[in-house]
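So, here come the structures, one by one.
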Structure P
Amino acid sequence: MELGKINILTIVRPTEYGYFLEDEEGNEVLLPNAYVTEDIKIQGKIEVFIYNDSEDRITATTLTPYVQLEEFAYLQVKEVNNFGAFMDWGLPKDLLVPFSEQKRKIEKGEWHLIFMLKDEMTDRLIGSTRINDYVYFDDIDVKRGDEVDLLLFNKTELGINAIVNNMYKGLIFKSDIHKSIKPGDKIKGYVKKVRDDGKIDLSLNPIGFRQSIDKNTAILIDTLKANNGFLKLTDKSSPEDINRILGLSKKAFKRAVGNLYKNKIISLSSNGIKLQNNWHLKK
């Protein structure tokens, strides 16, 4: 049974306070009545998150928290007291960020990137804003051009920082931001460069794609952008309509559409072609 993570457990027996669940080693945990549904069955399987409740008891819940053990999340501060800052992570008991794990003093109402870990002294789940202590700056296993998962945080004069694949730290420079993004967003991005210091330069668009596409594909992209991202053209459109709108033959049009669709830059429907909302390629 893993504290701070989603576990799949077996429902073994009812009690006045809920149902006891069991892992493969025979360890038991209570699922309180608040999370018990009518379809619960003895010996059935159930997915639950395991954490310490307000009385520090190991407890199961069917709620899904905003963050799990050894993950990063962008959370809001609900309260600050003599113990530290308490973050809203989607569960009844807030997540504590002790003063010792705060890079700077945290105030109520603020949003912060945190990393969730298990306190070595108490075995309790806690958060930390000392991000550099929990990202990797060596043995980087991504390279230029790779698609990566990004969690955005902390705008700066240079651009906006991001956690890359829940492991590394990167930056999207202002010059590479061509759409509305903000701290807390979870988006896809691309590796531009892995720097000698282990930090990663990022892009919102595939690296080198614009330079590698042919003239006809570029024409289709530019025409889509000039028409609010949509064209009433399909593979059933007449050669005359395609030539009138794009100046291309039907064969060249279909090749360009296939190229953009393969790279997830457009979506296709029976009504036409749509430029994906997350694609804003430079002209």
Structure Q
Amino acid sequence: MSSVHTQMSATANTPSRYERAQRAAEQIRSRANARPSVAIVLGSGLGAFADELTESTSLAYKEIAGFAQATVEGHAGRLVIGRAGEVPIAAMQGRFHFYEGYSLEDVTFPIRVLKLLGVRTLILTNAAGSLNTEFTPGSLMVISDHINLMGVNPLIGTNDERFGPRFPDLTSTYDPDLQSMVIEEATAMNIDMRRGVYAALTGPSYETPAEIHMVRTLGADAVGMSTVPEAIVARHMDMQVIGISCITNLAAGVSNRPVDHSQVIATGERVRAQFTELLRRVIAKLG
């Protein structure tokens, strides 16, 4: 048998991304009673929200076929399925990042699985550095749009129409009506929440002052190392997306202080109660 024929046979027997996502979704359904309509990805230092879900089932990522492993401090690496009030929800305690050495297919695979579980609305949270001097550490920003500076797109490669179209439209990646709803809930809590543009770079090094100057010139208000690939894949599958950034530090060049990951975690801890209450309110409205 020729090597070409052997490779073709191996490819034919390899499960597609859709089939792998189906397998993971079926595995999760066999363990969890709830059927989530809303999912949330909890960023650095923000994972405590998942601990408050009721009637919950927790699965370590290593237990779920196709999931990678979270290796970053502040990312517990668990999928928790339960209820926030009356709303069935799936919460990812931590995410995977491109800078950890994973492909963007690995990074976004959980979003594919969440869609096949029946999730219609995805809330993406992150810790971000502020480029806008009006956004101080501890404040919150609802994402109005993004700039992908990662140099790669998660949809590159063969497209599976069962997930979505070859060329998805990203005009309203972050649902405008849901942005307004988040701001209304924040205002009711006396939280000064702004809309802003989030720029994603690969990391893991923090940006230089010159890079931050460039990104500010492009129109970004906050910068981070996640979220954008997940948002693109979610819109590819016609999910509604909400993005919320917790501003944990001023980016390099905006402040003279060095940027440190421990500061990111500490700020997430400081705003945890306020942030989780906002999430409760938003999810109740979505339900």
Structure R
Amino acid sequence: MKSKYLSVPYLLWMLIFTIVPLFLVVFFALTDKNGNFTLDNLISVGKYSNVFIRSIYLGGLSTLLCLILGYPLAYIISKTPAKNQNIIILLIMLPMWMNFLLRTYAWMTILENNGIVNHLLSFLGFGPINLINTQGAVVFGMVYNFLPYMILPIYSVIVKIDHRIIEAAQDLGAGKRKVFSKILLPLSISGIISGVTMVFVPAVSTFIISKMLGGGSSILIGDLIEMQFLGSSYNPHLGSAISFVLMILILICIGIMNQFDDIEIEDSPQKLM
């Protein structure tokens, strides 16, 4: 009986901070100003299809870049001596201890026309390049801020892989590429799925990065939602409808990605070969 009571604080937390907010989002999305049921808000979301496409594209591109950079880093960290792994992980997490807004402000200073990067390019004779207020700057900001969320789950999975499996495959004549494609990659797929989820979800819904590094030229879904709740075009019903559609899209994307997590690794290395 006591064990049941231990779950009460968690259930209250879920009710207050998860269930109730979700219910309010759905309620406002499906009602008008008078509280009457309507689908007009959801229909109006279709006008912003280009914003959804842009957000998914930039979020997906940032996630892909984080995976390309994060997987090798996670593998390298897992192969370093155990006493050095904690230090490297600490260095990766260190920027996350700073305020998210301050980190983004710092990159505004670095990438602006009179920033450090353009001063260096001018010194090398390449002249100033417009780096700030571009989609490239937005993607760069996403990769910088969310890369640790890709590295850590992949590292936590790779470091637990029994090295004897890899040695057995090598003894059976498997080369480095086959070891990676048939053993290392399948065994680390759960970490990849977790990392992709942890990066894609905040990347596709961010608004601070796009506002500060994109200069408002590349409005994303997060910016659109903020405008409905805090901007001049105040419309919480439309903002809730956009949020509701975004939640559905994210759930669909997560469901698709989780299909790849069903890969089962056979016990015998011969079958992996």
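Bear in mind these aren't lab numbers, they're just calculated from the coordinates by the rules spelled out. A quick note: this is a predicted structure, and the numbers were derived from the prediction, not measured. Cβ atoms are built from the backbone, for glycine too; each structure is taken alone.
Here are a few things to note about the model shown:
- Origin of the value -3500, where helix-only ellipticity at 222 nm (-39500 (n - 2.57) for each DSSP H run of 4 or more, over all residues; to 500) was derived from one of P, Q, R: P
- Relative contact order in percent (Cα under 8 Å, 6 or more apart) derived as 27 - corresponding label from P, Q, R: R
- Structure with the greatest value (metric volume of the Cα convex hull per residue in Å³, set P, Q, R): R
- Between structures P, Q, R, the greatest calculated value of Rg/Rh (Cα atoms, Kirkwood Rh), for residues 29-196 alone is seen in R.
- Test item: FRET efficiency 1/(1 + (r/R0)^6) of positions 37 and 109 (r between Cβ atoms, R0 = 35 Å, to 0.05) calculated as 0.10, pick one of P, Q, R: R
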